[in-house]
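Listed below are the structures to be examined.
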Structure I
Amino acid sequence: MKFIKPILVLFTFALALLFITACGSSKTSSSGSKARTIEEIKKSGELRIAVFGDKKPFGYVDNDGSYQGYDIELGNQLAKDLGVKPKYVSVDAANRAEYLISNKVDITLANFTVTDERKKQVDFALPYMKVSLGVVSPKDKVITDVKQLEGKTLIVTKGTTAETYFEKNHPEVKLQKYDQYSDAYQALLDGRGDAFSTDNTEVLAWALENKGYEVGITSLGDPDTIAPAVQKGNKELIDFINDDIKKLGKENFFHKAYDKTLHPTYGDAAKADDLVVEGGEVK
């Protein structure tokens with residue numbers, strides 16, 4: 001009996017150590033899983049694509065529960081050209097890179113603006129859209145200059161270029177942050193903030209559908225591009241996307257996608273050539 005107790009203690013300790021090791025291994029694999037090859041994607045029959053579910057007219061879920069929008073048009077085409085079906089996964093702005101890093105998706109098309117900081121986390125393909133920041137506010141208290149935001153509350157969505165821009169360049173502006181675009185817009189409608197900033201393409205579309213609001217600042221900061229993103233080092237998939245974007249450019253694909261998804265919202269308030277990038281070539 002004297003020997004049984006020490007043996008039980010050692011056995012219990014060994015089990016605990018094994019459990020801790022297993023948990024640690026599981027955590028590592030889930031936070032940094034290797035991306036699937038094109039062959040694996042084809043075998044699965046699905047291309048997993050991260051998109052927004054609440055950012056009309058770029059990526060949103062319609063009344064029938066189907067994904068629609070400018071980003072979705074590209075996602076559908078990429079999947080078709082791979083010979084598989086698209087499987088859309090809704091993401092927040094703040095976790096777009098994480099879903100690639102953890103291999104929850106193969107591609108991110110969630111209106112992903114190319115920045116130097118994001119290039120450290122993911123690899124970007126050729127761009128398919130041009131964009132800069134804009135600010136929307138109530139017409140009776142319209143914000144037309146950043147200086148007017150001093151002492152006021154600006155609504156932003158977490159993980160966006162607007163959040164980064166204002167934190168870096170205008171620390172005097174108080175930021176009110178939300179995870180979802182829909183929550184951010186609702187905060188503006190409820191009067192919880194004085195204005196909202198995100199991509200100018202997005203605020204312009206929203207203001208056109210919400211009377212009483214105006215995009216007083218139409219272009220802020222340096223112009224950027226929006227591009228598909230994949231897990232860092234996934235050259236095979238990047239090469240496929242780039243080749244497809246070049247091919248689609250010859251077909252004027254992105255102008256056609258604009259006419260189908262964006263023009264009904266923008267009308268004469270925007271021009272396709274000011275937003276669309278064909279064949280990955282910014283003009």
Structure II
Amino acid sequence: MNDYMQVRLEVEPCSEVATDVLAAMLGEIGYESFVPDETGVTAFVPQGTYDEPQLEAVLAQFPLEGVKVTRQTTFVPGQDWNEEWEKHYFKPIVVGDECVIHSTFHKDVPQARYDVLIDPKMAFGTGHHETTTLMLQAILATDFTGCSVLDMGCGTAVLAILAGMKGASPVVAVDIDEFATENAQENVRLNGEPDIEVRLGGIEVLKQETFDFIFANINRNILLSDMHAYAERMKSGSHLFMSGFYVEDIPAIRSEAERLGLRFAGHAEKNRWARVECVKD
């Protein structure tokens with residue numbers, strides 16, 4: 001069994017976007033597994049691949065302003081990694097007593113109406129972060145029969161997959177990171193959801209199309225910058241759900257939405273993280 005290096009990255013302030021970006025950057029230099037949590041992300045790389053100067057260079061290029069990343073590296077001897085993931089890291093998660101998110105290697109998975117499979121090699125976007133949970137809860141509370149859905153910043157595509165399971169079609173999932181979109185495509189196939197189209201890019205890959213529901217779990221600054229593109233792709237009665245920011249950011253998000261002609265329809269929160277819903281009348 002291969003020996004690994006474990007790199008613990010503390011992120012301040014921590015967000016799903018920040019841990020996703022870190023995982024994507026490290027994935028490009030050979031890191032294989034990522035475990036996000038409320039304060040950062042733990043990354044694993046084969047010992048033979050670990051290169052400290054290369055790691056320092058990647059962290060020096062971290063693009064999000066105002067985010068501090070500190071690290072600690074530990075040697076981990078060879079072991080059964082599926083077993084380690086199952087024991088210590090990516091555990092099945094149940095959302096709203098209706099949806100269970102797990103991997104193919106998990107045993108004794110709780111039974112739920114919606115069973116979502118996520119490939120363990122990319123653990124971010126598994127539903128453990130508060131923002132993902134908030135968005136999943138919104139999807140579970142919505143009837144998507146005959147409705148189109150856009151998932152911006154899709155990561156593993158867990159939101160798109162659940163929406164598809166609930167009857168949404170067509171579904172478009174978009175992410176700026178190639179590593180994330182490849183993983184999203186794998187998860188879409190794994191869950192047998194052929195009506196989900198995964199696109200690589202940002203708002204520039206959106207066509208002249210409209211959606212009944214748009215989910216954007218990104219971060220405050222990107223949401224404020226790109227919200228106009230979401231509003232342009234909404235029709236009368238369309239709903240926009242946004243997350244990836246704190247409760248104290250709600251006024252800024254609401255102000256921009258109302259400036260674009262959207263109606264603020266409410267919010268939900270979990271451990272200071274927020275989800276906002278807006279409607280186009």
Which entry (I, II) yields the derived value -9000 for helix-only ellipticity at 222 nm (-39500 (n - 2.57) for each DSSP H run of 4 or more, over all residues; to 500): II
Quick check for you: by relative contact order in percent (Cα under 8 Å, 6 or more apart), which of I, II is greatest? I
Cα Rg over 2.2 N^0.38 Å derived as 0.98 - corresponding label from I, II: II
If we compute percent of Cα pairs over 19 Å apart, for residues 116-235 alone for structures I, II, which one ends up with the highest value? I
Mean count of other Cβ atoms within 10 Å over residues 204-211 gets 12.9 when computed on, of labels I, II, structure II
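No lab work stands behind these numbers, since they all come straight from the coordinates. Predicted, not measured: the structure shown is a model, and the values here were computed from it. Cβ atoms are built from the backbone, for glycine too; each structure is taken alone.
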